[in-house]
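Next come the structures, one after another.
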Structure I
Amino acid sequence: MRRIELGAGKKYGMLAVISEVTTAGKRKFRCKCACGREVDVRLDHLQSGHTSSCGKCGIEHSGERKTLKDWAHMYGINESTLRARLKKMSMREALERK
């Protein structure tokens, strides 16, 4: 099996690869999110799309960027309910649904 090489600057969603991180076990890469945070991500998660952001930069809706928890609190929705709705519909639909 051939070793997969990722060069610095390669983008996966909102993440840009900076360098490979030396760890025991699965291969990980240090990536910089569009929000500026750096995060270490497993290679298989980058390739599959499982991880596409740092996870703390939030979701953009109506020109604002907030975390899922903040959006749920702002609209009076349980966070797990909002998360489940987002699997089936857009952010706008999930927040407006009663």
Structure II
Amino acid sequence: MLTGLEQLAVGYFNQDYDLDYPNPMDAVVAFAAEDGRESVDQAAAEVEQLLNSGLGEDALAEVWIERYGSSFEPTRYGMTYHDWLVKTLDILRTGAQRD
């Protein structure tokens, strides 16, 4: 069973994510709207843990790409991994409040 953040990474940021979503943040919005509240809340908690971990950019990249299996690299869109995670957390928290 995938964790919330794994579901976001492999389900929404697979190798074809850019064919499905006009921009990467749309993929996060879709995840927040389409996946169950438990999965979204879990992903938000995992993102918060990453942000509070003190990991640098290289380590965040390794976790996101290698551990979670994502094909999305925020740096290609002019964002740091940290900044992207902050934006993602904001969307996940907002999405979790929809119910």
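What follows draws every value from the coordinates through simple rules; no lab data is involved. For clarity, every value in this text was computed on a predicted model and none was experimentally measured. Cβ atoms are built from the backbone, for glycine too; each structure is taken alone.
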Check your understanding: For which of I, II does relative contact order in percent (Cα under 8 Å, 6 or more apart), calculated from the coordinates, equal 15?
Key -> I
Practice item. Figure out for me which of the structures I, II the number 1.00 belongs to, where FRET efficiency 1/(1 + (r/R0)^6) of positions 8 and 72 (r between Cβ atoms, R0 = 41 Å, to 0.05) was derived from the coordinates. Key: II
Study note, to complete from the structure: From the coordinates of one of I, II, helix-only ellipticity at 222 nm (-39500 (n - 2.57) for each DSSP H run of 4 or more, over all residues; to 500) came out at -16000; that one is structure II
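A value of 2.1 was computed for distance in nm of label points 7 Å out along Cα→Cβ at positions 56 and 88; which of I, II is the source structure? Write out the running numbers ahead of the final one.
Numbers: I: 3.3; II: 2.1.
Answer for the origin of the read-out: II.
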**Study point:** Given 2, 14, 27, 29, 19, 7, 1, 0 for P(r) over Cα pairs in 5 Å bins from 0, in percent, calculated: source structure among I, II
**Key:** II
